[in-house]
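Every number in this text was worked out from the coordinates using simple rules, so none of it is lab data. Bear in mind that the values here come from a model prediction, so they are computed numbers and not experimental data. Cβ atoms are built from the backbone, for glycine too; each structure is taken alone.
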Structure 1
Amino acid sequence: LPPLPPIAKLSPRVIRVLGQNPSAFTLQGTNTYLVGTGKTRWLIDTGEGKRAYAPLLRRAMKAHGVEGLEGVLLTHWHGDHVGGLASVRAMFPDVAVVAHKRDPRAARTYADVADGAVFRATGATIRAMHTPGHSEDHVVFVLEEEGAMFAGDCVLNGNTATFECLTEYSASLERMEREGRLYPSHGEVIRDGVKKLAEYRKHRSWRENIFMDELRDGWRRDPRSGGMTAAELCDVVY
């Protein structure tokens, strides 16, 4: 994968700060984003809590004249997206954190985000869209001024995404289709979001058809077997 700079201004409204956690699963690391044009901006996701992240976030804010945060918007509760919350709260103790709660015990600490909720900062209007599938609590955020979308883990640039529920995930991909760029949580900016989303839907449909074909073939080969186990299917398909 091509290296990404630790801090990058991607548009007049979007600054990417890498989470400093590269791996086979997170690619170059988790992308976090400062969104807006004023002295206070929204932060989307927080990385997984690597020690190098907080100083990097401070440096990015100082370099671009950002003095504070409107709040933190979380795409979902996976550790590589929320692990840096403690360090962000150490910098800004009163910062508001907004997420789609899958755990009612979080209600005292985080504000739930409704589908269609709008968050504003100078130069930025951000609309939440519930997109379950990768995880049941997943949310993407649309940047209205750019016709762009912070895609979380629904779409990656450099790999395909995993999912908990294929039916929900496929429906979310269809709902996400729009013109403009995608800012994924892993990998470089996707300039043609419509094309990438179509590729993802085609890939998922292709993979599903392969599984169904193998199930049918397995039944024809040995009707007494009762089909194939999930492990047997994966061995054949992958």
Structure 2
Amino acid sequence: HFAGSRSAPGGQLVQATDAYMATRNARIVLIDDDGVRAVMTGSWLVQMGWPEAYVLAGGLKGRQLVPGMPKPTIPELDALAVATVSPAELQALIEKGEASIADLAPSLAYETGHIPGAWFAVRARLPQSLDRVPKRRVLVLTSPDAALARLAAAELEDSGFAEIRVLDGGSAAWRAAGLPLTTGREAMADTPDDCWRRPYDPYAPPDARERYLRWEIELIRQIEREGDTGFRVSA
């Protein structure tokens, strides 16, 4: 791939734009290998109101490419000194009844698979969430790749736990070690309001599909009424 780029299927980029681009109206450069998908996706983004959507001329042809998955850089992480625990060490603490686990993954990811006994929590409300977590000797924070857990651990004060540690490598390392996972809403220390849920999500409200259809049917008229949206509806 082109160095510094991020993989984004065109349909997903259009439907879940905020999951890929954190800055509204940021400049977007689309790249592909045949000049078709990037142009089509760019056309949709322009209609959605993104003022600066561009396609890289020539695509990937003749450019120096790099292998592997790009890893985001978080400068603050390099300066943090937080205590960690390995997956095997955490398993031993769990068996001894000495650890409580707070999982800072998005609620959708938590429901898909988490460490048995781990409590779902939202980082922004973590101090309040910990009031619901059983007080054991060690509090272990985890997140998908441990980055969010490390940032949260560095901010915690007066948590009520004797020790605070971060699962080294996060829940991905636990999974890679072949240790057990469980699904669903086993232990919720906070309200799972951090993600938008599709109408067919098992935890969506009973009338979610009907509400979505009503919203979709009324969308064009809503755009006309408000008058200040960035959408450009094609004739």
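When distance in nm of label points 7 Å out along Cα→Cβ at positions 10 and 154 is computed for each of 1, 2, the one that comes out at 1.5 is 1.
Could you tell me which structure in 1, 2 was used to calculate FRET efficiency 1/(1 + (r/R0)^6) of positions 2 and 162 (r between Cβ atoms, R0 = 25 Å, to 0.05) as 0.00?
Numbers: 1: 0.65; 2: 0.00.
Label of the originating structure: 2.
So mean count of other Cβ atoms within 10 Å over residues 50-57, computed for just one structure, reads 17.2; which one of 1, 2 is that?
The read-out was computed on structure 1.
Quick check on the output: 20 is relative contact order in percent (Cα under 8 Å, 6 or more apart), derived from one of 1, 2. Which one produced it? Comparing all candidates, it corresponds to 2. Out of 1, 2, which structure matches 129 when volume of the Cα convex hull per residue in Å³ is calculated? Label of the originating structure: 1.
Given 14.2 as the derived value for mean count of other Cβ atoms within 10 Å over residues 58-65, which of the supplied structures 1, 2 does it correspond to? Derived from the structure labelled 1. Computing distance in nm of label points 7 Å out along Cα→Cβ at positions 18 and 138 across structures 1, 2 gives 3.7 for structure 2.
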